[in-house]
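There are structures below to look over.
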Structure I
Amino acid sequence: MRNKFIEQIRARRLAKNMKRLLAIMLCVLVVILLCFLLRETWTLVSILLKNAPGHGSYEMIEAIVIWFLYFEFIALIAKYFESKFHFPLRYFIYIGITAIVRLIIVDHEKPVSTLIYALAILVLLISLYIANSRLLKREY
C-alpha cells in the first residue's frame, strides 16, 4: 500500500515537471514565432512602401497569409495556457484552412490541384462545424 502511494506521488511529480518543461518550450516557440512575425511585418511594410522591387500583388497576399499563420500559431499557444493546458481542435482547423488558402495563392497553376485544395477546405469547414457543435465543444 505504501509503495503504491509513493509511486503515485512520483507519477504526479513527473507529470508536473513535464508540464513545466512543455510550458517553457512553448514560451521559447512563441519567441521564435514572434521573431518571424516581426520579420513578415517588415516584409509587408517594405512591400507597401515599394522598397522591395519586384513584389507584386500575389507576393503581398502571400505575405499577409503567412503573417496570419504566425499570428494563429501564437494565438493557439495563448489559448493553450488560457484553457488549462488544452489545445482546442478548432484552432488547428483554422490554421489548416489558412495554410491551404496560402497553397492556393502560391500554387494556382493547375486547376485540378486548386479543386482538390478547395475540397480540402470544404472538409475542414465541415469538421469545424462538427467541432463547434454542442457535442464536441468544450471551453474551459
Structure II
Amino acid sequence: MAFDKEKALKMCNDFAKNTLMETLNIVYTDAGEGFLEAKMPVNPSVHQPMGLLHGGATVALAESVGSAASLLFVNPEVQEARGIEISANHVRAKRDGVVTGTARIVHQGRSLHLWEVKITDEQGRLISLCKITNMILPRKR
C-alpha cells in the first residue's frame, strides 16, 4: 500500500488539536517514507529572557515531530508512541521567523523507534540536532 501523505498530515494535525503543539503553533507540513516535518513560528511566545528561541520550545518541537512520526509506522487505533528519551544540541541562535523540525527514522523496531530530528531555519541552517527514542505500546482505551 502506497504512503498517503495527505492522510498522514491530517492525522498528525488532528492529533495536535488542544495540545501543546497547538499552543506552540506547530503545524505538520510534509511527510514521506521515513520522515515527518513540522514548522513552528519563532516569536516572543517561545523566547527565553534574552529574546532567543528557548531550548525547551525547540525540544518540544523535536519531541512533537519525532513522536508523531512514530505514529506513521503503527496503527494509531491500537498502538501509541511514548517518548522515553530525548537529547538536543543547540548550535545556532534564532530570534524570529520560522523553524522546521524534520524527523528521520534511524531505527524502526517493533517496540522502539529511534529518530534524528534536525531543527533548521528558513535558509536550511542547523539550529539544533536532536535524537528521540519512542516506545511503542498498546493503546489504552
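In terms of FRET efficiency 1/(1 + (r/R0)^6) of positions 4 and 108 (r between Cβ atoms, R0 = 25 Å, to 0.05), which of structures I, II is highest?
On the way: I: 0.00; II: 0.85.
Between I, II, the highest calculated value is found for II.
A value of 14.5, 46 was derived for Rg and Dmax of the Cα atoms in Å, for residues 28-91 alone; which structure in I, II was it taken from? Write out the running numbers ahead of the final one.
Working: I: 14.5, 46; II: 13.8, 44.
Label of the originating structure: I.
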helix-only ellipticity at 222 nm (-39500 (n - 2.57) for each DSSP H run of 4 or more, over all residues; to 500) computed as -28500: which structure among I, II?
-> I
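Where does the value 14.4 come from, among I, II, when mean count of other Cβ atoms within 10 Å over residues 12-19 is the thing being computed? Don't skip to the end; give the middle numbers.
Details: I: 10.1; II: 14.4.
Clearly, the read-out refers to II.
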Origin of the value 1.6, where distance in nm of label points 7 Å out along Cα→Cβ at positions 84 and 132 was derived from one of I, II | II
Top of I, II by relative contact order in percent (Cα under 8 Å, 6 or more apart), largest first = II
Of the structures I, II, the one that 149 was derived from, the read-out being volume of the Cα convex hull per residue in Å³ = I
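Readers should treat all values here as calculations from the given coordinates under stated rules, not as data from a laboratory. As the structure is a computational prediction, the values presented were derived from the model and not from experiment. Cβ atoms are built from the backbone, for glycine too; each structure is taken alone.
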